[in-house]
Structure I
Amino acid sequence: MTASIRSSATLTRDLPNSPNLEHLRNQAKARLKALRAVDPTAKLAEAQLEVARSYGYRSWRQLHAELIKSTQMPELESDADKVERLRIDQARQRKEMKVNHDILKKYVGYYELNERQIFTIQIDDGELIARLTGQMFLSLVPESRVKFFYRNSRIQAQITFISDDTGKVNALILHQHGLEQISRRVGQDRLDAVERPRTDHRLSNKPWPGSQSALERMIEATRKGNTDCGFMTDALERVYKEQLRDNMRTIRGWGGLTKVEFKGVSSVDDCDVYEVDFAGAQTEWRIILDGAGRIESASFRILP
């Protein structure tokens, strides 16, 4: 079999003034015909990628999402396209706007994201700060009277406060990972009820029930390239699938699993910390389970 070099678009062009999805699809089909003249095994996805890059987009999905946004036809938007469109918007650079201190005071309070995490919103040194259960307080910067972004530019997330017809703030929306999650306003008693188990967990220095088996299942699923993600939350599933190929390659390269040992509960984010040894690597894994026993957060690093 002879190898062939396929072209890749390096010059970018602007979308037409009235972009049309059918026109772009026809461009991809025409490009596919040209690719197959060189290599009969060329796939439509490769042609779509070249068309997208010719317009300055990193993927066909990103181009598609931008087209839906620019033509204002949300009825054509799939769930995956919506997530991509929102992620693009959430990652863009924000501009600060000055907001009166009296407005900031209306947002102070507690907002429940899920049964184990609550946003605490406070004012410190004249600015709004936010803390999610198990995390540290972080500064928020207003981009409008109701929408704020994180001062830490590495956090590609925003918060929008929602008011009822009387002007009372009763919820916030977290814009992150291509999602828009609503957190309803709650009282101090609800905050105490949610955070007390996490405090007890940290003080006990014992793992959440089932966390080791969940971790071992995740490692094995990654090693096999398994995309059946019923044991993790929807948000983590999206990240897991994005990183699966790279993590699968890494874990396979480490060889067989030789030891999983609980090391303690983190005082920073209440996660269970494990030392996980493979034939060719010694690693540390950090894992958090939600109230249903699904993996909510997981990360690893190679130990020196």
Structure II
Amino acid sequence: MEHNLDQQMNDMLSGLNTNSSDIVDFLSQMYIEFETFKKVVIGNNVKYEYQVAQNKIAEVHAALNGESDKFKRVEVERDLRTAEDFLQYYAKKHLKSVREFFMPVRDELYDNNKLAVVYHKLSDSRAKKKLDNAINAFAYQPNEEYYLDKEYHPPVAVSPFNLLVLFDTTVFGSAKTGICLTDQFIVYKGVGKIPHEMFYYTNIDSIKVDTDENSLNISGKSTKDKAWYSFSYDCYKVTPKLNKAVGCINDFINQPAYRILKHLINRGNPDQIIESGPLNSVLSKAFL
């Protein structure tokens, strides 16, 4: 049994990039708890086998004594937990949400709702108007046919409940173009960009702000199946704050727990696009 669990763990982690000290340290601590997990599972199954044998002996004795009708089996269950069960549990226990990475910098992003509308300052009328304009203009999952079909109802959209920060890149402050970061995705639109672009964090391989060119560069898969995108914006003043916000997204997607959970999902289908909020059910905590 112990060998099987060890082999399962090796199979689960096969192909995982372990070239950074943080993932190595994470796995080292994980293996310490895994040893305890194995002992518990093995101990439970030893007890199971023992009780199964005892049940058989008691059943035979009852039959020999003509008391089969009085025989009562002691119900026991085998411990069927796997190495993957443990790995998911351990990673989810240490997983930090996107919002947790934003909380330390949210006050640094706030600028009285001039260029940045931050989630904890939405009571201001200017903030509400900017967010409403963004939601109507671009802050939702795009559809190629939307601009022909005015009855289009986006399956996913920005709201006051999932917003982290909205960057207004317009000249006059309407926020009808800009960049929105939420608990689950980033969506943005430039002047004349139809339709706009949206990436779930779970489908982003890398994201970076080019502070010299005032552009946002994303590698991954958008909801329109684009593998790479560079978005140039005119309002250079948002660049320092946008760079800080994007740093939070990088911290989120590069944390060891997240990388392991995404690795588990991608083992079966590395080319899939995750278009629902949580990455299957495994990353559900990531978006709380």
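Just so you know, all these numbers are worked out from the coordinates, no wet-lab data involved. This is a predicted model, so every value here is computed, not measured. Cβ atoms are built from the backbone, for glycine too; each structure is taken alone.
With Kirkwood radius over Cα pairs in Å derived from the coordinates and found to be 22.0, which of I, II does the value describe? That value comes from structure II. Can you spot which of I, II the value 11.7, 36 was calculated from, given it is Rg and Dmax of the Cα atoms in Å, for residues 184-255 alone? Among I, II, the structure yielding 11.7, 36 for Rg and Dmax of the Cα atoms in Å, for residues 184-255 alone is II.
When mean count of other Cβ atoms within 10 Å over residues 96-103 is computed for each of I, II, which one produces 10.8? This value belongs to structure I. A value of 10 was derived for relative contact order in percent (Cα under 8 Å, 6 or more apart); which structure in I, II was it taken from? Structure of origin is I.
Here the criterion is distance in nm of label points 7 Å out along Cα→Cβ at positions 32 and 224, and among I, II the highest value is seen for II.
Of the structures labelled I, II, one was used to calculate mean count of other Cβ atoms within 10 Å over residues 88-95, giving 17.1. Name it. Going label by label, the one that fits is II.
Have a look at I, II and say which one yields 2.8 for distance in nm of label points 7 Å out along Cα→Cβ at positions 160 and 232, as calculated. Only structure I yields this read-out.
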